[in-house]
1. Determine which structure produced the value 1.00 for FRET efficiency 1/(1 + (r/R0)^6) of positions 8 and 24 (r between Cβ atoms, R0 = 30 Å, to 0.05), calculated from the coordinates; the candidates are P, Q.
2. On relative contact order in percent (Cα under 8 Å, 6 or more apart), which of the structures labelled P, Q is highest?
3. Using distance in nm of label points 7 Å out along Cα→Cβ at positions 40 and 72, single out the structure from P, Q with the greatest value.
4. Of the structures labelled P, Q, which one yields 19, 15, 13 when semi-axes √(5λ) of the Cα gyration tensor in Å is computed from its coordinates?
5. If helix-only ellipticity at 222 nm (-39500 (n - 2.57) for each DSSP H run of 4 or more, over all residues; to 500) comes out at -10000 when worked out from the coordinates, which of P, Q was used?
6. Work out distance in nm of label points 7 Å out along Cα→Cβ at positions 16 and 80 for each of structures P, Q, then name the structure with the largest result.
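None of the figures in this text is laboratory data; all of them are computed from the coordinates on show. Quick caveat, the model's predicted, so the values are computed rather than measured. Cβ atoms are built from the backbone, for glycine too; each structure is taken alone.
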Structure P
Amino acid sequence: MSETRCVICEADFIAEAMVGKKCKMCAGLYPAAKTKEDVKIKFKDRAKTLSDESIKEIVYSILEEANIKRATCEVCSTLYFRNSPAQKTCKVCKVKEIK
């Protein structure tokens, strides 16, 4: 038996599972799409992609809602989380002071 590759999901299927050049699942989900790029372009704005920066923003907002606030460094003015109430500078500036 020969298998045919779906142009959208790029999985291999037997001939009975294909509708044209697409598998039955992709044909049902994306009837107008002819290539994988058509699906990516159409649904690009629908899902928000998670980058490192967006994940940091989500975590910071959750911590601030839990009343865990970030402090401002007295040397470089960046926001950081304190290890103790007496800490006045971030870890980067603290390492610079030691050297």
Structure Q
Amino acid sequence: MAHPEGGQGNSFPTRHGFEQAHTRVGGGLRFPSTTGEPIIAELSFAADGAIHTIVFSNRQGDRVANVCKACWGFRKSCSGTRVGQYVQGLDEFLRRGLKTTENT
């Protein structure tokens, strides 16, 4: 099983569920993390090829984290990677309804 226990660490409330965020990410979008770092969000799959994920990359194009539905709203992902600054940043970006950059 790829994600036996979901996210780790503290959880936090999100305004958008994973499915809503997944739909809004679409072909990709840029947003600031909570630390102000420019991040690119794109859609992908977990290693099993079945679980939908949102992948976060930095401005250099390096993948820095990814989340699935089970990790959404947690400070750490299923694999223990710190993701809170990306999830919270994306959720806030979507809440404010800022123009997204599709097809990054």
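1. Source structure: P.
2. Q
3. Values: P: 4.3; Q: 2.3.
Answer by largest value of distance in nm of label points 7 Å out along Cα→Cβ at positions 40 and 72: P.
4. Working: P: 54, 15, 12; Q: 19, 15, 13.
Computed on structure Q.
5. Structure P accounts for this read-out.
6. Largest one: structure P.
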